[in-house]
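Visitor: Dropping the structures in below, format is structure tokens.
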Structure P
Amino acid sequence: MEAAELALFMLFACLFVALLELPGSPVRQAIDDAWLRRMLIGICMGLTAIAIIYSPLGKQSGAHFNPAVTLTFLRLGKISSWDAAFYILAQFIGGVLGVALAAALLGEPRVADPSVNYIATLPGEAGDMWAFIAEVVISFGLMLTVLLVSNNRRISRYTALFAGLLIATYITIEAPISGMSMNPARSLGSALPGGIWTGLWIYFLAPPIGMLLAAECYIRGKGRPAVLCCKLHHENDKRCIFRCGYGKALRPKESAKNDT
């Protein structure tokens, strides 16, 4: 499921970028403004992430589809080492498969075209250091938001919406600095088929650093018991395989309801 989720994300990323950036695309010809095209890509990818999180796949697996997310929840004690290892392996496989599937559907020349470039995440004109800093910052922001929202009983069901909004915003505003990855498997998924290795170290180091820092800030402010589970969408009928405190957290509320 984790492999399929990232594969779908990568596939749709290739499709949307090709639609909006390939010189021969009628949509690209109709929209001359590069910023507007990037904003539309951001909206499409934000909606894609939301759809994956709310899908049966996302509800079952927890919808990490990102090794940095899984490593952070491992650090928080919400997932076993064994499960985390297989999640991360599946995510890397899914990233590569998604781009390979896009190349098969669109044709290798379209995915390899410089306007699409295998949707590779590359440092912008500001250079590697600014790309690294930007990736740390946006990864920190995403994980802190996920922790704050998913562990709040009133709004936890909207975690996907908050995450999707951030993805859309980051692609629109931050992508020119680092390419907007936040995900080592997403970056390798583009680098391996395209043979594009420029700055790959950034996308392997910065996202885990940013997300782990967010986790440290959260538990220092709220305490480790405040982290209930590592599913991004928990209010569903799918079983939970994690070290989950969600049911225990809801028990007082349910008891009070029964008393009345």
Structure Q
Amino acid sequence: MIGQSNYFQSFDGTPIYYEDFGSGKPIILIHGWTGSHSIWERTVHDLAKKFRVVTMDNRGHGDSGKPNTNYDFDEFSSDLKELIDQLELNGALLVGWSMGVSISLRYFERFGAHGMSKLALVNGPIRLASATDFPYTMSPEYLEKLFAERIDNRAMREREFARLGFYKPHPEATEWISSIYMKTPMYVAMKCVRHQIELDMREVLKEIDIPTLVCYGRHDPFYPTELGQYIVDRVKRSKLVIFEESGHYPFLEESAKFSKLLAELAEV
């Protein structure tokens, strides 16, 4: 398996870390809030035997630069476009997980299907806060409590947040995930989630016209499986897969099934 890790300069000069493994049809994996490329290790291992698999650290996350910028979803989606253009990732399968779903949908809203031929949306929001006409996510009150707890006792709360994401938590896995989360500075975490709470991507769904895989864990504490059905009811060429033994991390708890589904979609 041939691969490399490197940086590219994004539109405003921010150094963005990426890893590029394997060869063949391209698959791009976009992580969630306070995550990094590291969370995709098992998926990369499975898929890079047959495909070109590219991961990146969103600005402010992991090993990417952490400038004092807005950390809004125009910046995140512009960084993704720079990755696609600079690495010439044409006809890619774009995979967004958690906040990566918001980034992927904002990308599609701004740039259409530029560079991509398929899409996978994994355990992420269409809008972050629930509303009377959209009950498929977390309440504004819960979100405010979540934000405040991180500020008061971040290390403990990151471990708890990581543990909650697993259907069957394991101490070492929880510690590993929380160590990844802690690489994102507090100011970055708070800025990007405040911008995310302003997003409402419901109208974007009906504009998606490429094959789309929608994945949700049965035991996700943040996003119910009904949200997956809401999405496939609005995206023309979509398929819903429920991971019965997973919470927020189906690519870890049911990794073989997850990788197989991505491989099948990438081959189409």
Structure R
Amino acid sequence: MSEIETVYSKTEKCSEWIKIDSFQIPNRAMNFGDGLFETMVFNKNHIHYINHHFARLNHGLEVLNLSGFGVDIESLESFLKLNFSDQKLRVRWNVFRSGSGKYTPESSETNQTIQVSTFKPAPKIKATAFISDRISLFPTKWSGCKTLNSLPYVLANQERMEARMDEVILLDHRGFLSEAGSSNLFWRKGGEYFTPSLDCSCLNGIARKVILEELIKKEIPIQVGEFMPLELVSADQVWVSNVSGISYLGQIGQKEYSTVPLYIFQNLFE
């Protein structure tokens, strides 16, 4: 199974998910990136952290002034249960403005697609990482949302491939640590944990939220703020996270880090 082979579509005028081979061109997702997406893990009968995904998507709908009519994660989960009940999947859910038009939208109605593929967990270790000197992230009203415009991450990962590295770390426009190429960033110094604030233009990641909730629940010290890259020099561990799991970084520049998995996060993404 691949994302390209298994694609379904739904519009506000049709309540059913329909398998498709192509989608109407032009559309506002392609022309303007006028939409959002959620990348989710479906495991046999449920979507991991379903409420967190739906809350973030709804916030994005408000920011982009898109209708939420027919955008229902519970019906999506039911569809996945019916058709893929024995599988663990990566599901990409795209929600974008219908109609065509130019910069001025003609509608607030939405089209939806899902792309379904076999789940692949994040690598446990990313041996080498570096801080990008080409790509910076800038604050916008939609910085924390997963919009269909992901060019900063595309270009950052091109830079990573050219450098033959396993991970790239991005700074915001002021030089503060922000996030990684497709993940949020965390580090540990002794018993204290750190992650950049959303004010540093990083994505409001679901895994980020889950890790923060776990640390708070266990009353483990966590600092969320603005940090310069020099902070990582004194860290004991650095890792990146998204819904596919946690990857520990082995080395950034000349600094090496522990890659022994932290037991407190062991079952969060199973």
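Visitor: Suppose you compute helix-only ellipticity at 222 nm (-39500 (n - 2.57) for each DSSP H run of 4 or more, over all residues; to 500) for every structure in P, Q, R: which one lands on -22500?
Guide: Among P, Q, R, the structure yielding -22500 for helix-only ellipticity at 222 nm (-39500 (n - 2.57) for each DSSP H run of 4 or more, over all residues; to 500) is P.
Visitor: Looking just at mean count of other Cβ atoms within 10 Å over residues 102-109, which of the labels P, Q, R belongs to the structure with the highest value?
Guide: Ranking P, Q, R on mean count of other Cβ atoms within 10 Å over residues 102-109, first place is Q.
Any read-out appearing in this document is the output of simple, stated calculations on the displayed coordinates, not a laboratory observation. Bear in mind that the values here come from a model prediction, so they are computed numbers and not experimental data. Cβ atoms are built from the backbone, for glycine too; each structure is taken alone.
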